[in-house]
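Novice: Below you'll find a set of structures to go through.
Bear in mind these aren't lab numbers, they're just calculated from the coordinates by the rules spelled out. It should be emphasised that the depicted structure is a prediction, and the values quoted were computed from it without experimental measurement. Cβ atoms are built from the backbone, for glycine too; each structure is taken alone.
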Structure I
Amino acid sequence: MAQIFPKALNPIAKMLVLGLPLLAGGAGVTGAAFYRSGYATGIYEVPPQPVAFSHAHHVGQLGIHCAYCHTSVEKSGFANVPPTKTCMNCHQQVWRGADMLGEVRESYKTDKPIVWNRVNNLPHYAYFNHSIHLAKGVGCVSCHGQVNEQNLTMQSSTLLMEWCIACHRAPEKHLRPQAEVFNMKWEASQYGTNPDTGKPYTQRELGLKLKKDYHVRDDVTLTNCSICHR
């Protein structure tokens, strides 16, 4: 049978045989990197807001409690954005004429809410309940990062499913006493001395204790699809 392709094409054929798997592998690695990148996930992104609200000032410097503004966070699945009246409780007396608060005063005068841009935006098919996480001892900082140091609020986590699953597989890495869930600077060593070791608690030691005390479910149950996809 006559040869269809000339021998001069043999080196090209060898290059294709060797190069295609490398190209496919490189494409896979590039795709995975892009999937986890800040461009795709929005991590560390600071959405523009109608008012430049600073958590670093209000929480970090003034010490305003998270639940003062986000009043529903302990009893519902949704952490509400505070109404303008909450802002004006202070700003009727403080910074009354500041230009940057013009939008706040206008909202209060016209009784029209300020339209804030969402920072943490979970996919619509993922269910997340704030109240159950707080009740089980998961602190705000585990998801929102050191928001008390953020001059402008940003997304501090990827919010990818693998990020959620990692916590559900080992919740002891994040559990703290319920009284400390709003404390941005809390550490496990502050809980006291572990009677078994005679040393301050490590996060893992305390987390395993609280996991039992707060009846946190096992990792098989917590990683069941129906937990988040309902």
Structure II
Amino acid sequence: MYLIFNYPSPKTYEVRGVDVSSYQGEIDWNILSKQGINFAFIKATEGSSYVDEKFNVNYENAIKTNLKVGAYHFFSYDSKGETQAENFISNVPKTQDMLPPVVDIEFYGDKYINPPEVKETQEQLQIMLEKLEEFYGKKPIIYATYKSYNLYIANNFEDNYIWIRDVYFVPKLKDNRKWTFWQYTDKVRLNGYIGKEKRIDMNVFNGSLEEFNEMFI
């Protein structure tokens, strides 16, 4: 049994979506897209060379549905921002109606205990964000946990949309900035996929459907 602490009100947060990766395995997007969701972010790349093995098939099938679709990149502290941007750009097609590219900055391995240096990380992240914006013509979204947000993002990158994770409460950012997307749980079970991970990440948009459409369509 999984305890899900957050149940954002559909009246307050009417725009909902998922984020997926190869961990969800084979996805039937026709089934998944009909379960009260409006958007999907799909893992594309990581670092300077890794490509999610399910990205191409996920992206190709997801864009055939009525979902608004975007792709995300897992940021590596061990690679240059330029080569990470090149990895994403070479694998994620540029389309007019795609959601802005996402850069996911969190901690892995021993980085949580020994966080990389702030200034260097911010510089490499800035390089990546600029290159993505130049290519796709859209201001990238930054996904973060509270720890990575407080260390690297707070009071910086103020023109970028923020996607924050909080599995307990409605998000409140350290610098009182308004968040755009909220990942409120990773414990939901939906129909339409068979993979090693049985649960799926759920998210809401901070606004109405009309506002979502104005921003992203």
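Novice: For which of the structures I, II does the calculation of Kirkwood radius over Cα pairs in Å return 21.6? Let's see the in-between values first.
Specialist: Values: I: 21.6; II: 17.5.
Clearly, the read-out refers to I.
Novice: Could I ask something else about it? On relative contact order in percent (Cα under 8 Å, 6 or more apart), which of the structures labelled I, II is highest? Please list the in-between numbers first.
Specialist: On the way: I: 22; II: 27.
When relative contact order in percent (Cα under 8 Å, 6 or more apart) is calculated for I, II, structure II comes out on top.
Novice: Taking distance in nm of label points 7 Å out along Cα→Cβ at positions 18 and 42 as the quantity of interest, name the structure among I, II where it is greatest.
Specialist: Values: I: 4.5; II: 1.2.
Ranking I, II on distance in nm of label points 7 Å out along Cα→Cβ at positions 18 and 42, first place is I.
Novice: Distance in nm of label points 7 Å out along Cα→Cβ at positions 106 and 138 computed as 2.1: which structure among I, II? Numbers along the way, then the final one.
Specialist: Working: I: 3.8; II: 2.1.
Considering all the candidates, the number was obtained from II.
Novice: Sticking with this one: With helix-only ellipticity at 222 nm (-39500 (n - 2.57) for each DSSP H run of 4 or more, over all residues; to 500) derived from the coordinates and found to be -7000, which of I, II does the value describe?
Specialist: Details: I: -10500; II: -7000.
The correct label is II.
Novice: If you don't mind, another one. I have 1.5 for distance in nm of label points 7 Å out along Cα→Cβ at positions 66 and 178, calculated from one of the structures I, II. Which structure is it?
Specialist: I
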